[in-house]
Each structure stands twice: as structure tokens, then as C-alpha cells.
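Novice: What follows is a set of structures to go through.
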Structure I
Amino acid sequence: MEESEGSAQGRVTVYSIQGCPHCLQAKATLSQLGVQVCEVDIGRHPELRARVKELTGRSTVPQIFFNNVHVGGNDDLQKLSPEELQRLVSVVKEEPLPADAPPLPEEKQAGDTVEEGDGEFECEKDELANLVEDFKHCSVIGCNRRGLTRYKQSFSGDELVDWLLKQKGIARAEACGTGQALLQKKFMVMVCGRQDGHFGEGTDTGDTLYRLLEHDPHSALNTGQTAACIPIQAADLSLLLRDMILKLFSQHLSTDGKSVDYEGMSADPVFQGYCDLAIQLQRVELLSLSREEKLAFFINIYNALVIHGYLRMGAPTNMWQRYRFFNYVSYLIGGEVFTLQDIENGVLRGNRKGVAQLRRPFSKSDPRLQMALPDAEPLIHFALNCGAKGCPPIKMYTPQDIDGQLRTAAEAFLENDDACTVDSGKREVRLSQIFKWYKADFGGTDEKLLTWVLEHMGDSPKKNSLQSVISGGKTKVTFLPYDWSSNSSH
């Protein structure tokens with residue numbers, strides 16, 4: 001919660017979240033007015049979310065009040081006439097704060113729990129990490145052939161065992177046990193040979209080739225270094241990463257919220273800290289995650305990876321660049337590479353074909369198929385996107401009440417007129433391209449799509465208009481042009 005200086009009796013209250021450009025635009029405008037502005041981050045104070053919705057009838061942020069007068073979002077603020085804005089400023093300057101002014105968060109007491117994601121990662125080094133670091137720099141790792149295939153940065157099981165015998169002076173049985181431990185802990189993976197997942201006695205270690213996990217050839221953004229820490233819970237790691245990159249993004253967002261200094265962000269030492277933390281995703285445990293944990297983990301990681309991808313490749317500005325970006329930008333997670341497209345369509349959409357894709361992301365033999373949710377989760381589309389006129393009041397997703405958080409994100413998205421407009425006269429509903437691209441997720445037909453939209457809208461005049469248009473029979477559905485310039489994931 002931030003307050004700007006001022007001796008005014010009343011106050012302007014702005015409900016916002018970190019990294020929301022519309023909130024920054026509103027703050028920049030309000031800071032020119034010479035009144036006390038109190039900003040409440042409801043990402044940090046989710047207990048106020050329901051009360052703000054009750055007061056405003058809206059799920060998006062920012063929401064702006066002059067004393068107890070609700071102005072609306074940033075768009076509404078910018079549309080105020082100079083006369084009306086001056087009248088509201090006078091109210092704040094001349095009238096005391098009324099009893100029914102919008103609420104501020106209660107002061108936290110010492111010992112109160114802080115929001116998840118506000119902690120810091122403490123690395124407890126894995127006992128095998130130093131061994132891997134030594135092995136990485138030995139001459140054993142090189143290019144090997146098996147048949148017609150070349151395997152770069154690989155080594156045979158025999159070569160690893162011999163290195164352990166000669167350089168570390170350990171017995172053969174212990175060396176084989178170490179090899180098995182390196183496999184189990186995902187420090188290395190098999191790239192060619194018997195697929196039984198075992199190393200050592202009883203297997204042909206001479207023919208089998210391995211590669212250190214960090215030498216994955218897919219250009220994932222978090223490879224090239226050893227994930228030396230004992231893995232922490234996947235959900236905790238995703239919250240830390242999302243929180244860290246969101247803070248970084250916020251610090252390099254212009255004061256008017258209209259541009260991001262990606263160059264400055266790349267050079268920020270905090271970004272290097274983020275990259276170091278992302279390396280720990282390499283060996284995280286995914287197989288034990290519940291549906292709710294998977295949803296929260298992969299949504300948070302996707303949103304963090306998009307920003308990391310922007311820093312490395314720039315933001316896509318057309319359909320072709322978007323296709324390349326989402327099929328290329330990736331992380332190595334739990335021993336497997338996941339591109340943005342793999343996360344969205346493979347995991348979160350239950351292994352369905354994406355836009356312009358000829359086949360499903362994961363084949364039947366793909367180990368990543370175990371991560372796919374049983375069905376497509378249509379609500380994820382609104383957690384992976386931010387509407388152009390207002391953001392969902394959630395900055396990070398948690399397994400607790402993930403479905404409620406996703407419904408809030410959908411409601412916030414549909415409040416925006418660049419996501420949904422209703423023309424009662426023409427009996428026409430105009431929807432975001434997202435509904436066209438992923439129509440199958442929303443029922444597959446215009447009728448089912450409209451029913452889905454109606455069911456996920458908050459109570460509002462727009463919802464009433466949609467209800468009456470649908471009740472009247474034949475409704476025309478068209479799709480709004482997609483504004484690529486606003487496609488930052490916050």
C-alpha cells in the first residue's frame with residue numbers, strides 16, 4: 001500500500017496489482033491532481049477482492065474511488081471531462097473522508113503470515129552437485145555415434161564408471177550406484193540404449209549413452225548450468241519465479257504503463273537471480289502433482305516464461321512471430337523440455353492441437369503425456385492473457401481455490417469491451433479471437449460458446465444485454481480483431 005504526500009482531508013483510493021500497466025497509467029494521471037492517492041495492491045491483500053467487487057460490480061483492476069465515489073477503471077478515468085475531474089478533485093480536497101469510504105487493508109502484525117511467493121529461495125546443495133560439476137569439465141564428455149545418429153555432449157555408462165573409479169577412487173559397485181543415483185535425481189538422462197531406466201550391473205553400460213541434463217540440445221532458457229540445489233516443492237518454486245519476474249517487470253514498466261524497458265530488465269542483476277532460480281526447474285518433481293497443483297504450477301511458469309522469452313527474443317507482433325515464439329521458447333522442467341505451446345496445449349488443454357498445429361503436442365510414447373490434464377481447461381485462456389483495458393486482480397495462482405481464481409480471471413477478461421461486446425439492435429455478439437482460436441474448448445458451436453460466456457460473466461448491464469439477445473433466438477457471433485500490441489502477459 002502506497003500513499004502520496006498531501007494534506008487533503010479525503011483521499012483517492014486505487015485498487016491495483018503489481019505489473020498491471022493500466023494501474024500505472026491511472027496512477028500517473030492521478031499523481032498530477034495534487035490529491036492524496038492511496039494505492040492498495042490486492043495481489044498482496046486478496047482478502048479485499050470480494051469487497052472491492054461488491055462495491056464496484058467489477059472484477060478487473062484498477063478500480064478508482066474519489067472518497068466514496070466510484071469512478072471505474074483507467075479507461076473511465078481517462079474519459080472524464082476536465083470539469084467532472086475537477087469536481088471530483090474538489091470533493092477530495094474539501095470534504096472529509098466519509099464513513100463508507102472504500103476499505104484499506106488492516107496493518108499486519110509481527111508474526112502474521114505473508115503472502116505466498118514473498119519468501120526467498122534458500123539453496124540446500126545436493127550431495128551429488130559437486131561431483132556433476134567436476135564430471136562436466138572432464139574429457140569423457142564428447143560426440144558419440146550409434147548407427148547413423150550422432151549424440152553431442154554424450155558419454156557411455158562405462159566411461160562414467162571408469163571416471164568414477166580413476167578420478168574419485170571408488171569401488172565399481174559404488175560407482176554403478178552413483179550412476180543410478182544421477183539418473184534418479186535427474187542430473188543425467190539416457191539418450192540411447194536400453195529404456196529400462198537402470199544403470200550399472202546387469203545392463204550394457206558400454207552401448208548405452210547418457211547426457212547431463214543441463215546439456216539438453218533444445219535451447220531451453222534454463223539450461224547450461226547444474227541445478228545444484230535439492231529440489232523444493234514445484235508449487236513453491238513456481239510462486240517464487242512468478243513473483244520475482246513480475247517485480248522485475250514492474251520495475252521496468254514506464255510510469256505511464258505503456259512500454260517496458262526490456263534492455264534495462266535484461267541488465268538488471270535481479271534478472272540474473274531469476275535465471276539462477278529458473279535453473280532449479282530442471283530437476284523439480286512433477287509426477288506427484290494433483291490437478292490443482294498442476295494448474296497453478298504450469299500457469300505461473302507459463303506467464304514467467306513468456307516474459308523471459310520476450311527478454312531473449314522480443315515480443316511477437318504478428319501471427320507468424322507468435323507461432324515461432326510459442327513453439328520455440330522453452331524451459332527444462334523435471335527432466336523434460338516444455339515449450340510455451342507444450343504447456344498451453346499439451347498440459348493445460350489436455351493434449352489438444354493448438355492453432356495451426358497438425359498434430360497433438362504429445363505422442364502416446366511421450367513421457368510428458370503424463371503431465372497432460374484429463375480434459376481441456378477453458379478457463380486457463382484468461383489466466384494466460386491480460387485484457388487490453390483491465391487486468392484480473394490476481395498476480396499469482398495457488399493450488400488452493402485455483403478454480404475460483406480462474407473464474408475471477410475469466411470474469412475480469414469478459415468485462416473488457418475488447419473481449420466481449422453486445423449489440424442488441426443488430427442481435428450481434430462480438431468476442432475476442434481467443435474464442436475463435438479455441439472454440440472447441442468452449443463447446444465447439446456458437447450456441448454453446450454464447451452459453452459459456454453468459455455463465456462466466458459477472459452480473460452487469462452487459463450480461464443482461466447478452467441474456468436478452470440469446471433469449472430472442474438467432475444471434476450473430478463475430479470476432480474482434482486481435483490487438484497484438486497489447487499482448488503482454490502480466
Structure II
Amino acid sequence: MARNKMKVSLILSLSLLLCLVNIEQCHGGEGDVLLKFLETRPTKQLFTTNVSEGQVEAEERVNSAFGSLIGQKGSKEDDKISKLTGQPSGVNFDQYSGYVTVDADAGRALFYYFTESTQDSTNKPLVLWLNGGPGCSSFGNGGMAELGPFRVNNDGKTLWLNEFAWNNVANILFLESPAGVGFSYSNRSSDYVIGDKRTSEDSYTFLINWMERFPEYKNREFYIAGESYAGHYVPQLAQLILSHKKTDPHHAINLQGIATGNAYIDMETQNRGSYDFYWSHAIVSDDVHEGIVLNCNFSASSFSETCSEYKKQADFSRGDIYYYDIYAPLCGSPQNTSLPISGYDPCTSYYVDSYLNTAEVQQALHVRGIPQEWGSCNLSIHASWQDSPDTVLPIFQELMQSGIRVWIYSGDTDYIVSVTTSRYAIDKIKTPIKKSWYPWYFEGEVGGYAVEYQNLTFVTVRGSGHFVPGYQPGRALTMFSSFINGTLPPEYNK
């Protein structure tokens with residue numbers, strides 16, 4: 001045990017030292033993975049961007065081999081966590097973690113962490129949370145640094161309770177997907193060459209098998225939420241669930257809604273909105289911005305030499321800022337001793353990395369093959385990603401027409417997938433406004449802004465970066481509670 005504690009301290013010390021030596025090394029995370037992915041994304045598109053064709057393809061996939069019940073090892077009782085390493089007192093909810101096999105022949109199994117609600121869990125909905133990348137961990141990023149019940153202290157060994165955890169209002173399920181991410185794995189190396197299609201299929205197979213292990217959730221109201229590249233994962237999985245509901249009612253999942261945060265959903269608006277965000281936040285000059293507006297066609301498959309030069313100037317002008325939250329200090333910076341107004345520590349990812357690479361922690365989580373190396377993101381998976389459409393807006397339109405709740409939310413200080421990219425993407429849908437843009441409130445202050453469209457709600461979270469529940473936990477919980485309750489965020493200052 002002493003050796004493991006020394007290992008944790010060494011990992012943490014080396015990580016933070018790397019930050020001090022080279023600030024660029026402190027930006028690791030799903031946002032960086034997404035930026036690299038967008039620069040080198042595959043040209044092969046396996047998902048259609050036509051709504052009617054999308055429905056046909058989803059129905060065809062329903063009839064394929066995925067989505068079946070698979071004999072599983074272990075049980076719900078086996079997966080129950082007695083106590084996490086360094087867990088604080090006052091824990092009043094049950095938590096579980098383990099594996100669900102999604103392909104028995106390949107030995108492909110996905111790792112999950114599940115926390116029941118702190119109050120009346122039997123009557124609360126079930127929510128699946130997905131982080132993006134592609135190739136990044138929903139448990140380590142979302143679960144341990146954002147909306148989960150615990151956060152990791154800066155010693156990399158102990159935890160503290162998150163009073164604004166989303167399990168205050170729902171039962172939250174974190175899935176490390178696809179195989180190769182976090183603690184999820186396959187015995188077949190070819191399974192690590194993957195894409196959107198396989199990821200959604202495996203996630204669906206995971207869900208129907210997980211619900212066999214937790215049968216009390218089979219008919220429970222179900223929601224999917226996620227951020228960043230989960231702007232693909234969430235709607236694609238929702239589309240599959242609704243398609244299966246028509247063709248296989250025995251395994252129907254009671255999907256009620258989806259919410260995507262700072263989510264990559266459309267390539268053209270992602271590019272155009274990012275550079276407009278630069279300019280509107282005084283990061284680039286007027287002449288550079290004008291050069292981009294006049295010379296860059298973001299709908300084209302390639303950029304002109306002049307456009308590329310202006311983009312290069314804009315990226316250089318940005319300087320070395322923490323682009324998950326453009327107003328926050330960097331990890332390793334002298335200013336990091338004084339945290340931003342949100343209270344979010346930009347070194348959090350290093351604390352989580354140290355904690356989840358501790359043998360005692362992995363044993364408590366029922367990780368297979370201890371010691372197991374855990375990483376926030378698997379760069380080899382992202383580099384070999386096989387299919388990714390330029391837009392998933394047609395799937396959003398299909399889901400809006402299905403009658404489920406559809407929300408898009410955005411932290412307004414994030415550069416990675418900025419608020420402008422989300423607003424531009426929504427504008428392409430051309431859905432009428434039901435309730436005009438208004439400020440909503442949390443604890444006497446404006447928490448953000450909201451607008452209700454026909455079958456779609458858009459919400460901003462004021463002062464939040466890419467990881468909304470991590471940067472503004474109280475405001476994020478207020479927004480999430482409204483989403484679950486089917487109401488708009490509170491309009492009046494109480």
C-alpha cells in the first residue's frame with residue numbers, strides 16, 4: 001500500500017512539473033482530442049446526413065447482430081461498491097461499477113460507474129452521461145471532475161463530496177465507451193479501430209444488458225446527456241433507441257429526452273463559429289477577422305491558401321490561454337494559486353489521473369486485471385476513427401419530430417466548442433421560437449440565458465467553460481433539474 005501511495009505522489013508531481021516546464025502540456029483532455037480530430041477527421045462518412053435516409057439506416061442497423069442479450073459474468077450485488085478509497089463521510093447513496101460484455105466472441109466489455117440518487121432513487125429517472133473525444137472517459141472526466149458525487153483532492157488520493165452532483169435529482173450512469181477508453185477493453189485488437197456507428201451500437205447493447213442486471217430501471221424514464229464529441233454519441237444512440245422501440249418493444253427503453261453541452265454537431269458552424277468567437281471576445285484583431293470572413297468558405301471541403309494564412313494568424317493571436325475556459329488561469333501558472341470565479345482547478349485532470357491509477361482504487365471499482373492503466377483519453381482510438389459525419393443536425397431534427405425533449409446547452413467562455421458554434425448550428429434547423437431569449441437565475445444572479453424553440457431548447461450557462469458542471473456546478477444543476485422536470489430554467493430572480 002505504501003508503494004502505491006508513493007506511485008500516486010510521483011505521478012502527480014511529474015504531471016504538475018511538466019506543466020511548469022511547458023504550459024502547452026497542461027491542456028490535455030477531450031477538447032484537445034476533438035481539435036486534433038477535426039484537423040485530421042476521416043473523409044469516409046458512414047452515417048447519412050439526410051433525415052429520411054437516416055431513418056432507413058437506423059432501421060437496417062436494428063436488424064443487424066448488435067442489440068442482443070449476452071450472457072454476463074457477475075451480478076448487481078457483485079458490482080456494488082462498499083466504499084471508495086479516500087471517500088468522505090456522509091455518503092447516503094448506493095454506487096456500483098463493473099463491466100458489461102457487448103460482444104462475447106471478441107471479449108469486448110464496457111466499464112461503467114453508477115450512482116443512485118441521494119433521495120428517493122426508486123422514483124427518480126435514469127440518466128446516461130457520455131463524454132466525447134472521441135476516445136475520452138465519461139467516468140474520469142464527467143464522473144470525477146464534473147457532475148459526479150465526488151471530486152478528487154489535490155493530493156490525488158482522497159475525495160470530497162460535490163454538493164451540486166447531478167445524482168441529487170436523478171440516478172446517473174457513466175459509461176466508458178468505446179472499448180479501449182478508460183477501463184473498457186476488448187480481447188480483439190481490431191476492435192480499437194472504431195467509429196460512430198460501432199460506438200452507438202455497443203452503447204445500445206450495453207444498455208439493454210445493463211438493464212437486465214438492474215431490472216428496476218427497465219421501464220424508468222430515461223435520458224441521455226453528454227458534452228463535446230458526445231454531440232454525435234447522444235443523438236445517434238437516441239436514434240437507435242427509438243428505432244428499436246418500434247421493432248423490438250420487448251427491449252424498449254423509455255427514452256424521454258437528450259441534452260448535449262458544448263457539443264460538436266456540425267462541421268461548418270463549428271469552424272465558422274470558432275473564429276467569430278475569437279473576434280467577439282477580443283482575441284483576434286478586426287483585420288484578421290475580416291480576412292477570415294472574406295476569404296474562408298467553411299462549407300467547402302478545403303480552404304484556400306489565403307484563408308489558411310488568416311486562420312494561422314488567428315490561432316497565433318490567441319496566445320497561450322486555457323481554451324477550455326478563456327478567462328481561467330493555466331495549470332502550473334503562478335496565478336493558479338488564485339482560482340477563477342467558478343472555483344474550478346485547471347489541474348483537476350492530473351488529480352483524477354493519479355487517483356484512478358491507484359491499485360486500491362481500481363480494486364474498489366472492480367476493475368479487471370489490476371493494476372490497469374487508466375487514461376483520460378485514448379489518442380490511438382481517436383487517430384484511427386473510421387466514420388464521422390460532417391453534421392448530425394438531421395438526426396437532431398428527427399429526434400425533435402419524435403416528441404422527446406431535446407436540449408442544447410453551452411458554457412459561454414469555452415473556445416473548444418464555443419457558444420457561437422451552437423447558436424449557428426441551431427439557426428440552420430430553422431425552427432420557430434416559442435419563448436424568446438431571456439435571463440435565468442441561480443441564487444440571486446443571472447445563471448445564463450435561454451430560448452425555447454419549437455421542439456428544442458437552448459440554454460447558456462454564464463461564466464462556464466467547456467466542462468459546464470465542473471466550472472459552474474450550481475448553475476449546471478439548476479439547468480439540469482429544469483431539463484429533467486420538463487420546465488425552462490427559472491425566469492425570475494428569487
Structure III
Amino acid sequence: MSQRQVLQVFERYQKSRTQFVQMVAELAARPQNIETLQNAGVMCLLRPLLLDVVPTIQQTAALALGRLANYNHDLAEAVVKGGILPQLVYSLAEQNRFYKKTAAFVLRAVGKHSPQLAQAVVECGALDTLVICLEDFDPGVKEAVAWALGYIARHNAELSQAVVDAGAVPLLVLCIQDPEIALKRTAASALSDISKHSPELAQTVADAGAIAHLAQMILSPDAKLKCQVLSALSQIAKHSEDLAEMVVEAEIFPVVLTCLKDKDEYVKKNASTLIREIAKHTYELSQLIVNAGGVAAVIDYIGSCKGNIRLPGIMMLGYVAAHSENLALAVIMSKGVPQLSTCLSEESEDHIKAATAWALGQIGKHSPEHARAVVVTNTLPILLSLYMSTESSEDLQGKCKKAIKNILKKCTYLPALEPLLHDAPPNILKHVVGQFSKVLPHDSKARRLFVTSGGLKKVQEIKAEPGSLLQEYINNINNCYPEEIVRYYSPGYSDTLLEKIDSYQPVIN
């Protein structure tokens with residue numbers, strides 16, 4: 001046999017291996033093929049090809065494994081149990097940029113499914129090698145590595161700390177300064193994933209100078225980049241007053257308010273989340289947002305969307321209003337209450353309605369004027385209905401109950417309270433009657449109206465335990481009227497009058 005014939009055997013073998021890995025990689029891209037590939041033992045066949053003498057075969061085998069691992073937890077676990085990760089990590093440092101991208105994809109595909117699988121990636125020594133690859137000249141390699149690091153970090157604080165300890169943060173901050181938009185996005189996302197778990201991790205990201213560079217990208221024309229930038233700033237700002245102040249000092253206001261009018265819904269949501277995370281900490285930070293026009297901008301944004309996109313804005317208004325009377329008044333003056341009332345009526349999700357109820361309670365709790373601003377929008381009956389509904393979640397019922405009590409404690413606008421005399425359960429009714437007992441002794445016009453509207457009659461029909469607080473409130477109300485008026489509106493009085501007619505002996509001249 002000639003030398004040429006011998007070499008042809010090897011060429012055919014190489015061609016067959018190439019065709020095999022290419023076909024498997026293509027098949028693995030379609031979910032309907034995954035089970036068949038798994039049953040055919042594809043993992044065992046691909047593993048040796050990761051060490052093939054031909055680089056393209058190595059790379060394509062890794063791509064196929066990545067697609068399989070990406071599909072579900074079981075396949076990712078099979079990659080780990082098959083001892084494939086150490087081979088990938090070893091090759092990651094040695095091979096060309098195409099292989100590096102693919103190997104990083106496999107590590108990300110395995111690590112994304114659970115903390116346990118992400119820990120397996122860490123334990124095989126992947127982090128140090130991945131971080132070295134963050135200094136690669138190729139933006140595509142850095143992007144693939146940043147994805148992998150972010151997917152590992154997002155699970156919990158321990159894994160995030162492992163990424164930090166490997167030295168990833170300063171290099172990720174350099175990546176967000178890279179001209180490549182895709183790399184900027186991925187690096188910002190990874191910084192967000194690292195920051196979210198604890199104040200210490202967020203502080204590490206802040207200390208690396210990330211905030212200033214992120215803040216400069218808020219007005220990027222790329223919607224996906226804006227989403228990631230706003231998310232990262234939110235994850236930093238949420239932990240403490242100091243971190244929130246660092247974000248504010250990067251001069252994000254009023255620039256960030258323009259994002260509330262963005263065409264992309266997720267940009268709008270992330271912008272309002274950032275504002276919420278800043279507002280929640282202190283009066284001073286909320287006041288700064290008010291001064292920048294943030295409250296009016298958020299109210300407009302809430303009116304322009306529906307569903308979960310609204311939620312951060314609703315909560316932001318609640319946080320602002322909770323800090324002080326003046327800030328709650330700023331929400332009222334910007335027409336925030338009617339907008340929140342609309343949300344309460346329009347939204348179908350219980351958690352959104354619960355947040356809205358809470359926000360209204362934070363506005364109405366400060367003074368009679370604040371409470372009146374809430375109740376004139378006919379909010380109390382809606383809150384009561386949601387509280388009493390058996391279909392409402394436990395959280396929604398609790399938030400509505402708390403909001404009603406907060407508002408009632410300050411409410412002196414009696415016309416809004418009267419419907420509750422007829423509909424409220426005993427635990428709420430007590431607070432309603434209590435407000436009437438406080439206001440009626442000092443307002444003659446209200447006392448007359450209370451009689452003509454049927455309120456006094458309804459109070460006489462309430463069955464209260466002798467000596468209870470509710471009975472005391474009823475007595476206080478009754479003491480505002482002549483005895484004969486109270487008797488006239490008491491249950492059974494008409495029967496007493498009829499009996500008197502029956503027993504009355506007319507005087508005949």
C-alpha cells in the first residue's frame with residue numbers, strides 16, 4: 001500500500017470526525033433532537049473530540065456540548081459528571097480565540113442552571129482562566145467570558161464573591177469602556193449580577209470606578225445597553241444610603257428621567273427601578289428626586305404603561321410619600337393620587353394592586369388634608385372591596401387593611417366615610433365610627449348632614465359590645481344629638497310609636 005493510500009485513511013477519518021461534530025452541533029441547536037442525541041450517548045462521543053489534534057474539531061465539539069448543556073439541568077449535569085470541564089479549562093488557556101469563545105459558552109451553559117452546577121465550574125479552576133481571558137485582544141472572547149462570569153455570579157453571594165476574588169471586577173470595568181456595544185452590554189450585566197447580593201459586593205464594584213462609567217452610558221442609543229446600565233446602577237444603589245449617594249453624585253439626574261419616556265418598556269422599567277432604589281433610603285434623596293422633577297415624570301410614566309412595567313414607579317411614589325408630609329404633598333400636587341387610584345382599578349395582578357394600596361396608605365397617613373386627597377378619588381370603597389374579597393391574596397388583603405387604617409386615622413372628610421358605615425366589617429367599622437365621633441362634636445353642619453344622609457340611623461343599628469371602644473364611639477356620636485332624635489332613629493322606634501297609637505285613648509268632647 002502506497003504512502004498516499006495510507007494518508008487517505010487518515011484524511012477520511014478526519015473528514016468523518018469533522019462531519020460528525022458539525023452535524024451534532026447542528027442537531028443540538030434544535031430542542032426536538034436533544035433527547036435522541038442524549039439516548040445515543042452523544043456526551044461520551046464528544047468528550048474525546050475536545051482533545052482532537054484538529055482545532056476546528058475541538059471547537060465544534062465544544063459548541064455541541066455547550067448547546068446540549070444549555071438545554072436543561074440534566075444535560076449540564078452530565079457534562080460535569082463526564083469530567084469534561086477540566087479539559088475545557090485546560091484548553092481555554094492554550095487554544096485560539098474561536099475555541100476560547102466556545103469554551104466560555106460551555107462554562108456559561110453549565111453554570112447558569114443552578115448554584116451547584118456553577119460551583120462545579122468554580123471548583124474545576126475555571127475562574128482564574130476566565131479572568132485571564134478578559135484581557136484577550138478579541139472583544140468576542142471577552143464578551144463570552146463576561147457572560148460566563150455573570151451567570152456564575154448571579155446565583156448567590158458566595159459565588160459572586162468567588163468571581164470578585166478571582167480579580168474580575170476591574171477588568172469588567174475596563175470592558176464597559178470598550179467600543180464594542182455587545183461587550184459593554186455583557187460586562188454591565190455581569191457587574192449587575194455581582195452587585196445585587198450584598199452591600200460589600202456592590203461596594204467592590206463601586207470602588208473599581210464602575211459607577212461613573214455606567215452613568216455616562218445612560219443616554220446610549222442602544223436600548224439593551226441602557227437596560228443593563230440602569231440595572232447595574234439599581235443593584236448598587238439599593239443596598240445603602242452611601243451607595244445610593246454615590247450613584248446620585250455621578251449626575252444621573254435629570255438625565256435618567258428621559259429614560260422614563262423611552263420606546264423600550266424594559267428601559268422604562270429599569271429607569272423607574274433605579275429611581276425607586278434611590279428614593280427609598282432617605283428624605284434627602286427623595287427630596288433631590290422631587291427637585292429634579294422625578295415625581296411628575298414617574299407619574300406620567302405610570303400613566304403610559306400597564307402591568308409589571310408600572311410596579312417600580314408605583315412603589316417609588318410610596319417611598320417618597322412615606323418620608324414626610326411635604327414629600328407626600330409633592331406626590332398629591334403632581335396628580336399622583338388619581339393615577340394610583342386608576343392603577344388600583346385597572347390592574348389584574350394582586351401584587352401590583354397590593355403595592356398600589358400600600359403607596360396610597362403612605363400618602364394618606366400624614367394629615368387630614370393628605371387623607372382627603374386620597375378619599376375624594378373614591379379609593380376607600382375599592383380598598384375595602386379588595387380587602388373583603390375571598391379572591392384577593394393574603395398580601396393584598398393585608399396591604400389594603402393597613403392602607404385603610406392609615407387613611408382612616410387622619411380622615412375628617414365625612415362624606416367619603418359614610419359608605420363604609422354600611423359595608424365595612426367590624427374591625428374596620430370601629431375606625432370609621434371613631435372618626436365620626438371625633439369630627440361631629442365640633443362641626444354643626446356635619447352633624448345635620450349625618451342625620452339627613454342616614455348615617456345616624458345606621459350607627460344606631462350597629463351592635464357593639466357593652467364597654468367596648470366601638471360602644472364608646474357610638475355614645476360620643478349620640479351625645480351630639482338631642483335624646484329624642486337618637487331615639488327616633490333607633491331600631492324599633494317606629495313599632496313603639498305604633499303601639500302608642502294603638503293604646504292611645506282619644507279625648508272625645
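Novice: When you work out mean count of other Cβ atoms within 10 Å over residues 305-312 for each of the structures I, II, III, which one comes out largest? The partial results should precede the final answer.
Specialist: Values: I: 21.2; II: 15.0; III: 17.8.
Looking at the calculated values, the largest one is I.
Novice: Given a computed value of 4, 16, 18, 16, 14, 11, 8, 6, 4, 2, 1, 1, 0, 0, 0, 0 for P(r) over Cα pairs in 10 Å bins from 0, in percent, which structure among I, II, III does it belong to?
Specialist: Values: I: 4, 17, 25, 23, 15, 9, 5, 2, 0; II: 4, 20, 32, 28, 13, 3, 0; III: 4, 16, 18, 16, 14, 11, 8, 6, 4, 2, 1, 1, 0, 0, 0, 0.
Label of the originating structure: III.
Novice: Of the structures labelled I, II, III, one was used to calculate relative contact order in percent (Cα under 8 Å, 6 or more apart), giving 14. Name it. Walk me through the numbers before you get to the answer.
Specialist: Numbers: I: 14; II: 20; III: 6.
Matching structure: I.
Novice: Work out distance in nm of label points 7 Å out along Cα→Cβ at positions 89 and 209 for each of structures I, II, III, then name the structure with the largest result.
Specialist: On the way: I: 7.1; II: 4.1; III: 3.1.
Sorting by distance in nm of label points 7 Å out along Cα→Cβ at positions 89 and 209 in descending order puts I first.
Laboratory data are not the source of any read-out in this text; all were calculated from the coordinates shown. Bear in mind that the values here come from a model prediction, so they are computed numbers and not experimental data. Cβ atoms are built from the backbone, for glycine too; each structure is taken alone.
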